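No lab work stands behind these numbers, since they all come straight from the coordinates. Since the model is a prediction, treat every value here as computed from it, not as a measurement. Cβ atoms are built from the backbone, for glycine too; each structure is taken alone.
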Structure P
Amino acid sequence: MSDAKTYGPGVQKYVEEAKTLCRERDAQLALAKQWKFDTIAVHGLYSLEEAYKRNQGAIIEPLYLSTSQSYRDSDELEAALAYLIPTWCYTRIANPTTYYLEWALALLEGYRTGGDTSCCVTASGMAAIAQSIDPFLVKQKDGEKINFVSCIQVYGGTFQLFNIRRGQERGIDVRWVVHPEDIESWKARIDENTRFVYMEAPSNPQQSFCDIKAVADLAHQWGIPFIVDATCATPALMRPIAHGADIVVHSLTKSITAGGMAIGGALISRRPITTKIVNDHPLFKASFAEYVKFLPYRDNGPAASPVNAMFALNDLRTLRSRMDLVSRNCQTVAEWLKTQSKVYQVDYLGLPGDRLHGLAKGYMKLVDSDDGAGLPLNRYGHLMSFRVDGPPANARKVFDGFKMIYRATDLGRIKSVATIPAISTHQQQGEEARRMADVPPQLIRLCVGAEDPSDVIADLEQALKAL
């Protein structure tokens, strides 16, 4: 950030005006932090005062479709482009609608964590992942051999980004952890050249998990950040920052924007993060998501569309109740599938027999819930997978027989959706990598929606009869 004292009196005038605006925002932020999760999801930082003063009393946050902001004079333009005052100069850099979404997500991901958070919204989940890792992959000296450590149970696009784009194309060593629930597997792969560790929890599609606090503590012992993709959990079920994670990424396209009408991503960081990267910018450690937004994001251009941000913001308002509903539905469906002779394995963290159930139970809890004894309710999300007995052709028969469940690569929808990852989301990964990640061709990924679970079960039952 520039020093305002080096600018003329006209610029100083706008800086003083901006200080008043920032004080109003900070006061609203302090108020929002006192609210419960649902209230934050509904209101975010959009206050009554802001509605009356700046948006003609609009109850819902306005959708700003303008590409750019006009300034009152050259002094305000200079102050804005020097980042001395809040600005919406260009929607590639910032936009009021996107701003409302960013603050709501930062507050929800930081809810009851005891610390502060910041957020940068992107055009997609993959853009959020790329923006979250690239600042740590800058070589600090010539000839430096750097690496990062990740669970191999990640979304297929994430695998391609790590393995091809950063590994093969840029020569960065990607070290895969096959058993992320085993802390020794992480310890064996981290060294002085490791820049960050990365986990997807729960993973898509095989429901992998790890001891988040233990991995965060390990990463911090090495002075590096722990990044968690919590797309399938959402802050309604798990907030990794509360357990030590430094950065959380989401594909907003999925669980948060359940209506299926928008693409988006988000990067939320704790303030400050742990890192040993030398970077002179004051926000790099202090508020990583803001650093990304001001610099790499500005230069790389992965900006979210304001329309998509508005769809995400609107769906976000009912996140907790919706995740409760689809989690309960998925639990019911998973328990039924477990009884079916033509299904040889069901992967769902909510099943007591799942090998990672006990680990996930300590982390996945419906926020602000009460089981009647003062304890939160465990909820395990909408995503599960099941493996059809016999050759891969059997899984295709079942899949092709669905009459209500949609066949698509999407997930997190209000409608139930299924895919066969080995021939879709994880096809490019290759057979050996799919084997390591435990994604066999017999596996069908099912994301259970808000339908009555008996109707989802009926569709599965008639499809299984094809065998």
Structure Q
Amino acid sequence: MTLTADPDHAETYRRRAQAAQVQFETYDQMAVDEVVTAASWAGYHHAEALGHLGFEETGLGTAADKASKIRRKTLGTLRDLRGAPSVGVIHVDERRGITEIAKPVGVVAALTPVTNPAATAVNNIMIALKGRNAIILAPHPGADRTCAAVVQYVHSEFDKVGVPRNLVQHFSLQADNKAASKDRAAALMRKADIVLVTSGPGNVLAAYRSGTPAIGVGLGNVPVIIDGTADLHVAAHKIAQSKCFDHATSCSSENALLIEDAVYGDMLTALTAHGGFLLSPEEKTQLQQTMWNGGSLNRAVVAQSAETIAHLAGLKNAVDSGAQFLMVEEDGIGPECPFSGEKLSPVLTLYRYRTFDEALKTATEILQYQGNGHSCGIHSENEQHILALAHSSQVARVLVNQAHCFGNGGDFANGLDFTLSMGAGTWGGNSTCDNITYTHLLNVTRLARPIAPVEPNEEELWGDYLRRYPHRTEATGS
């Protein structure tokens, strides 16, 4: 049962979580893993129901894709956690005499988004429990019922294995106004031992200002380069699948394609064959007027189908075409060119480039406008191009020949950790570049034993330097 979540009750939630966590801390690895398995089954088994509820409550994306996301992310996360050490001794380095011992961080406050209300909640629960922590979920007010259902399903599994229900709690942020909702979130963040924020920049900043250690995620606005060596039809298929999945609720979805001039026409043909519809300059203007009001993205288009967006913008040709995603051509970047930014909708911006250096420059400028630190990608067989993008871009993830929506947060066909929370480093105003997982919710004690001394001499450290730059003693005077 969820208590009324005004700021005064944040302490009540913390106390209940702490009491459960103290008990949970005594569990051995096998028992902890059983608790994680129980929680993961709650999400996986009820994925369809949670997908339908998430769509019904938020009106974003599609029920089927939300269910698919829950199943896939839960399956991948459990694969990553299965067999991973998180209790007691987790690593021994005999050469250095270091033994690492894992301990809980305590009570985790997790702010979850409206775009992925169930999948994020389940993932956060799993990684928190893996470290023997308790977690209090504070969902976006528009996804409150979905989060409550996740917690209810988890509690049912906990009852089977005899686990304290208060290890996982739902803290509602619903209020009469936005300020009151923010006050409730702030009260919870102050009470927790650590805050995990999978939400917008405002909530991430609030978490960092809460006085509690915090892990935040970055803003996505993914540019992807397609060069002349790419398999254009394979690339178009992956991009279309990614851009259309859940109507682009994922901040990892491709937002801009930078296409080499020599293959621009062929790539456009391939994208059209996979459901894209290129707008004319006049239609682009109509769409822009619909999608942005006073510089802000119109919520009526967020995570809606291409058909719905085309109807709203009065784009009859696009509606009649049965397009799965809309495409606009662009050559500018910044506030005056809003299509260069995050769109959270099945709308894809196309840029044309002549040299690869030009492509790198455009990708950098797009990210600097919005999305620095998050991710970018390339479809190419040219290793020099791939490495050049990886070295030049200020992002935490560069995907090669992959669908961004499915690959950024971990995939069965790449080595990234499964997650729904992706750090963007200092580039994106975050404390980490990592895909957030259980290791970020552990404290580690390092037991240091005596070893044979490893002490260098002056020659080892400075000999070569002083031979190249001889030291001259300067005379001193009064």
Structure R
Amino acid sequence: MDFLPVFLQLRDRDCLVVGGGEIAARKTGLIRGAGGRVTVIAPELCPELAACKLRGEIAHRAGAFQAPDVEAFAIVVAATDDTQVNTAVSAAARARNIPVNVVDAPELCSFIFPSIVDRSPVLVAVSSGGASPVLARQLRARLETMIPAGYGRLAEMLGRFRGSVRQRFGSTIERRRFWEHILHGPVSELVFSGREQEAEDLIARQLAANGTHDLKRGEVYLIGAGPGDPDLLTFRALRLMQQADVVLYDRLVSPQILDLVRREAERIYVGKRRDYHVFRQEEINRVLVELALQGKRVVRLKGGDPFIFGRGGEEIASLAKEGIRFQIVPGITAANGCAAYAGIPLTHRDYAQSVVFVTGHSRDHSVALDWDGLVQPQQTLVIYMGLTGIDTICRELIAHGMSPTFPVALIEQGTTRNQRVITATLERLPSLVAMNDVHAPTLLIVGEVVRLRETLAWFSPDREEFSTK
């Protein structure tokens, strides 16, 4: 290691920044964020530092740097664009054994500023030792996606129990095992989902009972996997998928998304397609309950969003009835994801002021919709699961007043590299679909907004697309 990673306690300590530009302002902000009192030495101040001075947040000494200026400061930062000044600052601080940082000059530094993931009081610092600050920032960005904002709240809450745990358990090993058990159980997720009081009550019960009964209860995570592209998963979805003991998934979940589940997790396929069910919905509900009662963390992974034609309400009703904890993680629904990847805005002030989502089949596979309500001006109609009933849908829309030449788009396997978009008119779409071997999952978009695809399409899939005008 070229640098030893340390965390400095700067609260209420005097710190010096030499330089009055934007970089100096950024370093000043970091030091002040850690509670340090900052003095800036510079002939002039940038607007941000001038505003800080005006508010009384920093002290300012106008003029050039002199070596004695470093006296009595806890740390010194040189952030000027003058190499001679920066070198002089470094030499003066080193001669007095004062930690010094010179921006973009690691050879002149006795300490460096890392890229920081701030979940106070939890801090994660990433450094390349000055070799590549951009690489350090990229690594920090990756860590940002893996460390929920709730870790700060979790750390604060656990800190409030340190004294009680020390009194309850006499040895370091016992305390460590207790905290590991707490953090591997549901406490963390209760905090992340905003149920901090429940988490505190759970820890308090464990301390009182000196046992783990409550912590062995399972939990179900109902996760929307989005329309297909793994990059569209939320941070919360990824985190919970990595904690799963078991995952129940259906055919709309792509293999690339399933690969992101913890490798050791048991996988149960409960996929459905028209007229064929590996598991009926009632069986899925029952399995979710049984697995949770076994103390397992269960991920129910559903394509799109679980509350938009995803039967999520039916599944959590069974869990709630049994008193099983659950979380709901929204996903990007197919309407939003597929429309965006096809370059079709669902609303547009010149074409559509409303959008309606409907499903193309019901429990008995019929297509019984409020056709009059769907045929309205300045409205976009989005139809889920409409492929098998596409003849009926187009025919009924025309019969209830929609023009046969009204624009419509069918999006097949939207947001994936296999995406294909067929744009046509209502009267032409059924025959075009029949000629081109289209398979579910698909999404229908009916509306004037479809015309905007010609200029707004941006995604370049691998499959050929079709259009008729």
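Source structure of the calculated read-out (distance in nm of label points 7 Å out along Cα→Cβ at positions 25 and 209, 3.7) within P, Q, R: P. Between structures P, Q, R, where is distance in nm of label points 7 Å out along Cα→Cβ at positions 137 and 153 highest? The maximum falls on structure R. Given a computed value of 75, 72, 49 for Cα extents along the principal axes in Å, which structure among P, Q, R does it belong to? Of the options listed, only Q reproduces it.
Given that semi-axes √(5λ) of the Cα gyration tensor in Å, for residues 257-304 alone, derived from a single structure, equals 19, 16, 8, which label among P, Q, R identifies that structure? Comparing all candidates, it corresponds to R.
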